[in-house]
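Derivation of every value follows stated rules applied to the coordinates shown; laboratory data play no part. In this text the structure is predicted, and so the values were computed from the model without any measurement. Cβ atoms are built from the backbone, for glycine too; each structure is taken alone.
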Structure 1
Amino acid sequence: MGVDVYQLVEEPDWFSALSPRESRLLQGALAYHTLVRPGQRVRLTVLRTDGPHPPSLTDQSTTRIEWPSDRTVVGTIEAQATGTPVSATAAVDVVVDLGGPPESLMRLERPPGRVHEVRSAVRARIPVAFDVARQKRTDRLENRRLSRPIPRVGRSQTRGTGSASGSPRAVLFGLHWLELGGAEKWAAETVGMARDAGLVPIVLSDRPSGHPDIARPVFDDALVIPLSHPMTGEQESRLLSDLFRRFDVRGVHVHHCTWLYNRLPWIRAHYPGTSLVDSLHVLEWRTGGFVDIALRMSNVMDSHHVISPQLRDYLVDRQGLPREKVSLATLADLTVDPAGSPAVAAAPRAPGAPLTVAFVGRFTQQKRPYLFLRLAARLHKRLGDRVRFVMHGDGELAAEVRADHARLGLAGVVELRGTGRPVADTLAEADVLVISSDNEGVTLTSFEADAHGVLVLSADVGSQASVVPEAMLVPRAPLAFLAAAERAVVQLCDDPGLAARLLLQQRSRVDAFAALPRARDWTRALYERWAS
């Protein structure tokens, strides 16, 4: 760990048996349990399992010295916080569970109960009908949210003590989890940018996960603590208090972390000199999501970074936030540099070559992979070998995707590719990328596709209209999506010159979007101010 907040009483010989991911998880647990128990020695019993169980590192179950029979004891270890005299009392016992391998956690989590069991079975068996009902509910909630202001927490009237001036300057990050994803990719990049600015990155995450990305080099010199819940209120405040005591926390940057969002009023009350900002990606009409949380907390925050015009307009025009408090800075260059992209004109298909239609993304409800499979079935029935399909991804619906693939008779029609193969391979083969999501901000895959000369066909969600030609935008509602997407692909097959004309329109939109302020520039300037 690049940031020493604890020291081991004695380093055990079993450390070398841990994978890099497990070692980072244990380091985060050691940091947490020593920080919340200053002046005490902590004795950890370390468990692991081969089953589909997320790590249990900081929650209340860590205080119990018993565990399920499928856990294996890796070893024991003692540690204490640095810079604090240790009392002579006996060590406090803690049991931490490193959980199972990340691949065992890649499954759909279902709430307990018969109702949820039936609901999940119906959704898996008839996903389109289920989605029709789901989208009708979304439409009602969207209309309701657009007409109602979000209540806000009160402004802080107190003056606190501030963070530890003279200590190492730091940024406190709040992340969802340490997994693959567009928002997570951006969050990880900002951690590296903070380090480059001379700030110590302190990273907290709050969602159950195996955290497969925790061993990435970007976190080498960061203090990373993956939180598991529920924690005790006393330990929560001790954790934050000790971090602010040890570091001069110049700013808090929240990336989709509910736990840290909800503690911003407390941070503002006690450390008023700390800047509080967030990055927002997508409106979530059914739940309100992180945009609603950000609005509730806006009175204690300094700035909101948004990645799309849609989000800016919603916060400013619909919810009445001051325009100067909302910074539009896009992620158009996060995965590709639009200025360095190849010419938009793709090579024409060879005579008789099929049109290649691809899906690239996580297999989740949001991405609606089942719509792509049904689109493929429709198009194959209508066009036969004039079109081929590649489906590239993995995720919690992977088992259902495979079952759907077999049920629809798509073996030999839709090639399934996992995350072990580069996405660039699929985009190099594709003529059309289908984005079937029911909600997005602006997808990073749209920019990647454009960089490869691939035409994007997308549901009209989020700010996809900013980068996708009008002729390739189709309705969000599932049945209308399938009908319109089928027509669009048939037209591309029937008119060999259509794709080239639409690609020119797409590149024009992508170029215009890329000319907007960029998130890297906005964040770099922010961190430079914090470091000064």
Structure 2
Amino acid sequence: MKKKFMQFALLLLAAALLLPAGAGAAGAPMNANVRIGLTYGSSAVPGANLLNEVGSGYRLGYFDADLNFVQLGWTAETGVSIVKTQNVWYGPLPGSTLKGYSDAITSDVAVGCYHIQLPTAYASFDEALAAAGSVPGGFPAWVDGVYYVRAGAYLSAEEANAAMAGMEGATLAGTSSYAVSVVKTGTGTILFQFDGGAALSLGVKPGLDDGVKTVTWYALNKYYGAFRYQRLSGGNLTVVSIVDREDYINCVISREMSSGWPLEALKAQAVSARSYAANKAGRHTADGFDLCATTHCQVYYGCGSVAADTARAAAETAGEYIWYNGDVVETYYFSSDGGATESAKNVWGGDTPYAVGVADPWEAAVADKISAYNWTVTYTKAELEEKLRSSGRNCRELVDFQVSEFTPTGNVRAITFTDNTGKSWTISGGENCKFFLGLNSVRYTVSGGGGSYYVNEDGGVLGSVNGAYAVDGDGNKAQVSGTPYVITAAGTEELAPAGTTGDTFTITGSGNGHNVGMSQWGAYAMAKAGKTYREILNFYYTGIEIKQ
């Protein structure tokens, strides 16, 4: 009856765990702890190594629906690895000089997935650990809420059955779709085995007490906090960093900005990063966590770059978010704007009222510090023709390429290509105009190409009619667009080029990024000029509130 009750409780917990912790209502701030995916999907791994940097040993258990840690066991080993309960081998990882556990047979150090299970069930880890010590190769195993003792790590059922001969009441424990083993790194020695089925995943909390703020190595990076290992659909390990919210923000700041930047800039980054994370919490619920560690969400490579001022920036803004109309907003940010940010609707479409483009007078003061702040890209006509054709646009000989629409802040909203048949293709939306040409930003102009145009009767010549105006007989002025024409005595004729200027187009631009939201270098410049983080955020985000 006790076991049936425990299994029922696990089913209830499984249902609760389907609800993502701290997820995503835009109006709700983040949980105290957040789940950041480190490896998942195609990057999920057969085994994952941990090594204590600060703190010693590990507590073993699982995290409940509120990300509270439930301890089931422990080990004093400083270097452990978590492996799936299928046959794995320790050695050089495929395509790497690093060593770890994989499906490839790279050495004779193996962790087999067949074990001998002794018949007795135990009420506690300590009882199971003591019993395991009397059996060669013994280790505690927690299976669906009950402790057992298992022994050995055999590569086949035949090996396990042969070793089990004469052991009264012992049974074969084979591979499981959801179980994981904790092993001493570099060996085939199992320290603990965990099988919570689909409902629960192993949690590993570095350090044997909470009196030390631990730092742990994983995949060449150092991390605060704990880890969780989940085998979705019985596959490889999805590794999740479970970390305190403000520690996470500290880590993000240290990767998004230099720790040597002015404190007020770091604080602006802290509030932006915290707001973005809260708004996007639950984005990867299907993968078992809140946010990933890449630019798809926010860059997070642990705590290796944190410093006193990044920690101070997180601490002095702790719990603060950017709100608009009752919701925590999706706070876009980027490297540099080149002179003006841009409205989100002109870059991606949609209506984002707090992300409105503004002229930025601040960056110019620090332009000499920004790598490749001003840039040029040159394309031949043939290269552009190929880009158009490969995108499904049947371009013949290209005769013109120009920015056909600028936004009110002077960024690119549309570009137009014209071939010698008169056919034109317009690409709209700043992000499309940026990516189609592989450019650094949406702030640029175009020059060169097929020809130039005579102006009036004074012999003046324009390299492009982009931005030019015409005056009609009544004195009305209008901007020239499309292919210009001139009225002659013989009728209407297309305006002919004065002469060819070459076979290339030069794109001249500034800035780096999508230009929506906060410029990080602009924040640097404003902080250098004595502005506070609140002034910085209110400059780059329109109509917002900053509050807890």
Computing P(r) over Cα pairs in 20 Å bins from 0, in percent for each of 1, 2, the value 19, 38, 27, 13, 3, 0 comes from structure 2
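One of 1, 2 was used to compute FRET efficiency 1/(1 + (r/R0)^6) of positions 194 and 250 (r between Cβ atoms, R0 = 30 Å, to 0.05), and the result was 0.50. Which label is that? Can you show the working numbers first?
Numbers: 1: 1.00; 2: 0.50.
Going through each structure in turn, the value belongs to 2.
Work out the source of 5.7 here, i.e. which of 1, 2 gives that when distance in nm of label points 7 Å out along Cα→Cβ at positions 154 and 266 is computed. Present the calculation step by step, with values, prior to reporting the outcome.
On the way: 1: 1.8; 2: 5.7.
Structure of origin is 2.
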Highest-scoring structure on FRET efficiency 1/(1 + (r/R0)^6) of positions 226 and 418 (r between Cβ atoms, R0 = 25 Å, to 0.05) (candidates 1, 2) is 1
If you rank structures 1, 2 by volume of the Cα convex hull per residue in Å³, for residues 274-361 alone, the highest one is 1
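Suppose you compute helix-only ellipticity at 222 nm (-39500 (n - 2.57) for each DSSP H run of 4 or more, over all residues; to 500) for every structure in 1, 2: which one lands on -6000? Please list the in-between numbers first.
Values: 1: -11000; 2: -6000.
Checking each candidate, the match is 2.
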